[in-house]
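Following this line, the structures themselves.
Where a number appears in this text, it was derived from the coordinates with a stated rule and is not lab data. None of these values were measured; they are calculated from a predicted model. Cβ atoms are built from the backbone, for glycine too; each structure is taken alone.
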Structure 1
Amino acid sequence: MWFRTTPSDLSYVDSAPQRIANVVTIDATPERVFDLFATGERQEAWFQDFVACRWTSPEPHAVGTTREIELKTLTVKERFLAWDRGQRLTFSIDGITLPIVKQMLEDLRFEPLDGGRRTRLVWHVFYTPALVMVPVHGAARAVFSQMFRRSAEKLQRFAEHHP
């Protein structure tokens with residue numbers, strides 16, 4: 001069963017009441033790290049609790065493209081707001097199967113280091129908790145913060161071993 005969330009635009013990064021931030025340095029080019037996110041390549045190897053990626057828009061993928069990401073505990077509908085290869089990938093969560101957020105957006109920035117041979121990945125998750133989650137927000141935030149942190153760390157190792 002799907003629960004609709006409030007669709008986001010890029011301005012939500014400035015107004016979201018909550019954010020989770022992860023920053024990692026990866027020994028891979030910004031384009032390679034971007035492609036791992038954008039294509040869903042071997043996502044089960046680096047994104048915690050990942051089950052499946054289903055594209056719901058035809059190729060070529062770009063701004064406006066949609067897909068579903070299924071995790072062990074929930075599935076989300078993503079709609080891409082920014083698609084700048086090697087620079088930025090941003091998507092709105094427009095639907096979710098577990099009503100834990102009212103609104104959510106993920107914003108990934110890929111900053112070149114060492115002449116573009118390495119990448120500083122800045123991964124922000126912006127969200128508004130659903131009313132039902134407010135009493136347990138602290139615990140839920142800890143769980144999801146850990147999930148995103150572990151995924152960033154696993155992505156770092158995966159990208160370095162699969163150039």
Structure 2
Amino acid sequence: MALAGRGRPEKRAKAGGAMYRTETLGLEEARTAMEAVINKALAEPARPVAIAVVDKAGELICYARMDGANRFNQLMAIRKASTAAQLGVDTKLLRQGLKAIDMSFTDMGSTELTIVPGGVCVYHSGTKAVLGGIGVSGRPYHEDEDLARSGADTLAL
């Protein structure tokens with residue numbers, strides 16, 4: 001069972017009968033974040049974006065695209081959100097870190113992850129555990145990141 005929202009635990013049996021518990025974003029939180037991003041993006045409807053919200057494993061919870069956003073925007077929004085959630089770091093920071101050591105994900109054999117800015121982590125405010133990620137694509141990188149951050153900032157987790 002995944003913690004799909006507030007208070008619903010994901011349980012996995014450990015040796016000795018103790019249960020492992022973890023938290024992740026659920027549909028309720030994903031929709032709240034998604035609406036915040038959409039509302040902000042709609043201030044400029046002629047500049048469409050695609051938006052993805054994923055759980056902590058990088059699995060898609062919800063997705064939306066403004067009229068005019070293309071397939072590439074869709075794929076990148078999902079990839080940005082998934083990368084941030086799986087690796088526990090915003091894609092902008094990941095980009096900076098990998099550039100500093102002159103590496104890329106293709107050097108490590110991955111084509112599913114990205115260092116393109118616009119993917120942000122959603123953290124638990126108390127434990128700082130990664131709960132999921134939000135990705136936005138369609139505008140310049142700094143605007144994609146700002147839109148994604150607006151979704152994360154609306155969540156009080």
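Annotations for the structure displayed:
- Test item: helix-only ellipticity at 222 nm (-39500 (n - 2.57) for each DSSP H run of 4 or more, over all residues; to 500) calculated as -8000, pick one of 1, 2: 1
- Which of 1, 2 yields 2.5 [distance in nm of label points 7 Å out along Cα→Cβ at positions 56 and 72, calculated]: 1
- Structures 1, 2, by relative contact order in percent (Cα under 8 Å, 6 or more apart): label with the highest value: 1
- Distance in nm of label points 7 Å out along Cα→Cβ at positions 24 and 48 derived as 1.1 - corresponding label from 1, 2: 1
- Structures 1, 2 were shown, and log10 I(q)/I(0) by the Debye sum over Cα atoms at q = 0.19 Å⁻¹ at -1.07 was computed from 2.
- Comparison across structures 1, 2 (criterion: distance in nm of label points 7 Å out along Cα→Cβ at positions 120 and 144) gives the highest value for 1.
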